[in-house]
1. Matching task: 6.0 is the computed value of distance in nm of label points 7 Å out along Cα→Cβ at positions 48 and 88. Pick the structure from P, Q.
2. Which of P, Q yields -36000 for helix-only ellipticity at 222 nm (-39500 (n - 2.57) for each DSSP H run of 4 or more, over all residues; to 500), as computed?
3. Figure out for me which of the structures P, Q the number 10.0 belongs to, where mean count of other Cβ atoms within 10 Å over residues 40-47 was derived from the coordinates.
4. The value 11, 12, 11, 10, 10, 9, 8, 7, 6, 5, 4, 3, 2, 1, 1, 0 for P(r) over Cα pairs in 10 Å bins from 0, in percent was derived from one model only; which of P, Q is it?
5. Determine which structure produced the value 2.7 for distance in nm of label points 7 Å out along Cα→Cβ at positions 8 and 80, calculated from the coordinates; the candidates are P, Q.
6. Comparing P, Q, where is mean count of other Cβ atoms within 10 Å over residues 24-31 highest?
Structure P
Amino acid sequence: SAEKKQTERMRRLEMSLTEREEMVRNMDAQLKAAEETAKSAATAAAERDQFSSLLTQSEATMRDLEARLAAGEANHGELRAAQQAEAAARAREAETAARPPSR
């Protein structure tokens, strides 16, 4: 009877040890999965930050190009006005030269 009890205790201890080993394996697998998830999240965050930086740079470049375009359009308008003023001055000059001198 004592031997049976001892055998039963050993069986329970072995089962307990087996269960603990299984629990440790499961926990290890969960930790590895959590580590992979953390790595993926870190990679995603780094990519997000990189895209955000690229977007910010693109927006700054777009604003710069818009400002240059506006300045170019303003310069074009000034050039056209100057050309019209020059043409009007030449027309007046030609008109004055064609008129006979007044006495």
Structure Q
Amino acid sequence: MDDATARTKFNFTIPQLRELAAKLHLPMPCIITPERDTVPTLEALAMLCRRLKEPSTLFTVANEFGRSPAAYSRICKHTVHELFTRHKERLYFNRELVVRRIEG
């Protein structure tokens, strides 16, 4: 994939995604979900970036990666879990505020 297309789809070029995966200490060479979906780390990060880039249906983005919507969702969720597990001390999540907004 050329840089222009990657930037449009993921906000990063492929070399930047590789560097980001390494600097974020994501598991290499693959991410394996609890359901045993196995995907190259670079692809998992690209899938997550694509999902966060713009609102679109799960079917649309899953289809772009040749995955079922269920598998795509599991892979993105597990990639977020990996990121949170490794970097939770750097992230701020106000759980009480979120609960109040959902309930209120």
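Read-outs throughout are calculated quantities, based only on the coordinates presented, and are distinct from any laboratory measurement. Just so you know, these numbers come straight off a predicted model, no measurement behind them. Cβ atoms are built from the backbone, for glycine too; each structure is taken alone.
1. Details: P: 6.0; Q: 1.5.
Going through each structure in turn, the value belongs to P.
2. Working: P: -36000; Q: -19000.
Derived from P, not from the others.
3. Values: P: 10.0; Q: 20.8.
Attributed to the structure labelled P.
4. Values: P: 11, 12, 11, 10, 10, 9, 8, 7, 6, 5, 4, 3, 2, 1, 1, 0; Q: 14, 41, 34, 10, 1.
Computed on structure P.
5. Numbers: P: 10.5; Q: 2.7.
Answer for the origin of the read-out: Q.
6. On the way: P: 10.0; Q: 14.2.
Largest one: structure Q.
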